[in-house]
1. Could you tell me which structure in I, II, III was used to calculate relative contact order in percent (Cα under 8 Å, 6 or more apart) as 17?
2. Starting from the value 5.6: which structure in I, II, III was distance in nm of label points 7 Å out along Cα→Cβ at positions 160 and 256 calculated from?
Structure I
Amino acid sequence: MPTRREPTARQLRLAVELRRLREAAGLTARQAAAMLGVSNVQISQIESGLSGVSEQRLRRLASHYACDNEEFVRALVEMATDRTRGWWEEYRGLLPTSFLDLSELEHHARFLRHVAILYVPGLLQTEDYSRAVFSARLPTLAAEELEVRIQHRKARQAFAIPYEAVIHEAALRIRVGDRAKSRAQLARLAALSEADHITVRVIPFDLDNFARASSTMTYVSGPLPKLDTVVRDAPHGSVFIDFEAQLNAYRTRFRMVEEVSLEPDRSREFIHQLTKEL
């Protein structure tokens, strides 16, 4: 297979999982190459995401690595053989790679969960809210790049999978734009919370012993829990977390935050009340 110049997050995840299987089997890359009858370079390229891998070769590797989890192998095969050219590819070369990687992860996800502390989640933002967020970025974005980011965010919002957002009251009260735009954002949030696939919960300020305000995250499900991903914002782009121990920690963190949030109906009433106060 031809080598890639820039593997996507999904391709890199496949590569990482194959390397983890090899290491769990106690084999070196040289030994894996010998089992397949290929060069060390080919194994290196597969495990770095620079080269794809066929279903036949992947299954041979899994067999050599003594991986008997057929469901997991099937999921890896699906990742390896998927040739989907998603809508986000229109933005390649126009946006940072992390934007496209997040779109790809969301496209293949079974469900999404988000904890928001300072901003309304991007998937629930109005265009004016998104514009205000991107306009505040330093260094300032050129007008053309600003518009590209807004259009990309709007395209991401056309999702139909289960989505649960737990939003702190701080994010609802901070006026990213002016009063009118903030009111419109709250109204949109309340309206979206009525959708069958969207659940919105609010964490109110009036909550004792809450020390989890730094837990902003996006949790993206994979075909199996083992292939889930957590996305955290960083100064120079998103960070994708996929170590199993960390995934378990973030699952626990989400449950803890969810438990102290208001029920969906009460959250909607809370948002309506905030709207009236503006």
Structure II
Amino acid sequence: MAIQSVGVVGCGLMGSGVAQVSAQAGFPTVVHEISPNALEKGLGSIRKFLQGGVDKGKLSAEAMQKTLSNLRGTTELKDLADCDLVIEAVSENVALKKEIFGTLDQACKPGTLLASNTSSLSITELATFTRRPEKFLGLHFFNPVPLMKLVEVIRTVRTADAALADANTWCAAIGKTVVNCGDSTGFVVNRLLVPYLLDAIRVYEQGLASRDDIDNAMKLGCGYPMGPLFLIDYVGLDTTYSIAGIMFDEFKQSRFAPPPLLKRMVLAGRHGRKTGRGFYDWSTNPPS
């Protein structure tokens, strides 16, 4: 296959997961972070995840060591120059992504595919930061990456057929199911999911039903694995608020407008699981 080696920019929650599944599938993978401390933290999370699999009997110690041997960390973007595919997985900051893709475009060999893991920003806009729009696309993974089977592969009007085919082949090689879509804010999953989550907040905000009744209604009535308010806590209220704002700016449709309650909870620091409090109290197990 065309993609033999992979680079990942960002070793946070998403980037570390992408690097892990790439290395676990046998691809030599270089993962970049801005500092040695951030890099060690990200690589440490990968080791911890793999060790958990070994402890539970789901992964052999040999497979863990083989995965780790396929991983290399760096704080220099130039060390990704020879990769066949480089995936950016940093925070949703256009200026930061512009700087990263400009540097990668200069450093990487001409045949390298560049991709962004953005969940809401325009792939077409990000491609303009390079001189290789025909080799630029979106690869939107889902959290936690090692467990979630889906990748949205997003092409722009400039993405070459060969680049799309190579990306699809690589995603299949790392064990993911591919959904192909065009470049529209939110792609497929968030285009459908975000209005659903926002409506759940509105139902709660209006006092139509309690938190638990809303979540139980969707779990037991629709077969969802978790309720919408629990899911918002898990994803992060701040993340949901940010994505909703981006989508509202794009489409100017009321279904994407963040409800007042969501805004106030974010301003109050109640971001869900990551801060210990959102719609649920995460200091207890299970959350109460």
Structure III
Amino acid sequence: MIYNIFSPSKELDDIVKQYIVITSLKGIETLLFLPNGCNFMLFNRGFDGYTEIYNEDKKFPIPKNYSISIKNNKIKKFVLSSKDSASDIKFPLILAELTPIGFYKLFNTNASVLKEGYLEIEISVIENYFKELYTHSSINDEIEYLNSALDRLQSAQGNKHMCIQDVIDMIIHKYHFEVSVKTLLEEFNCSRSKLEREFKKIIGLTPKNFIYISKFCNTVLSYIEDDCGFKELEYLYSDYSHMNSVFKKFFGANPSVVFDDVTNQKIQIYQMQRNELKSS
């Protein structure tokens, strides 16, 4: 898959991680998306396919209309229903990678619904916010249009700064994903039931699951992209055998096999693609 990445406007920092503008689906069958608490808003215009859970026989059809992608704790990949259909797709295709809280802040809807599959965006929302997408003369204009549309959509929900944003900030920047739920409860003087309820509603994952998959994603990137040895990893597991078992759970293979597969281009990892971030 060939694509460029564009940064969102500052007003969308809490909602959109980045925009992905796809110009070719070549190699899409080798591209894996690690779980990290994020998911995508797809502005589909001809992609006939599905999301497949890596190493599992689970498939989730991608709606032909605009939609929000599935969110769970699995490695995923996009698959074309038919290779012949690639020639029918109009390019570019635009996706917005949402932050962990992005879906909730845009739609004020319990994020747990995304565990079951893709969620089509209602026609009324498309008409009010996205009906002029793919009508502009340049990609920069398309991104500017999306910035404005998503900012208006989030403003319509009235969701201001939420406490869960502070929790996520602390997990990432203070603890670097090395934190227990018990410690978070003490930090925020919060009950376990309330914290879990808020995480499931706003992120669609439990706090324990969010920490677990985020730590895994960052470990993979450090191990493969930065060529770190086990003892050099910032996101340490208790020992190498522990890290081994986590890799096998997600990839069905130990870290060295995954490293070789990436090196030999048998698989690509979306989070590892070093595209220069472009401003619209």
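1. I
2. Traced to structure III.
Since every read-out is calculated from the coordinates, none of them should be taken as a lab result. Owing to the predicted nature of the structure, the values given are computational and were not obtained by experimental measurement. Cβ atoms are built from the backbone, for glycine too; each structure is taken alone.
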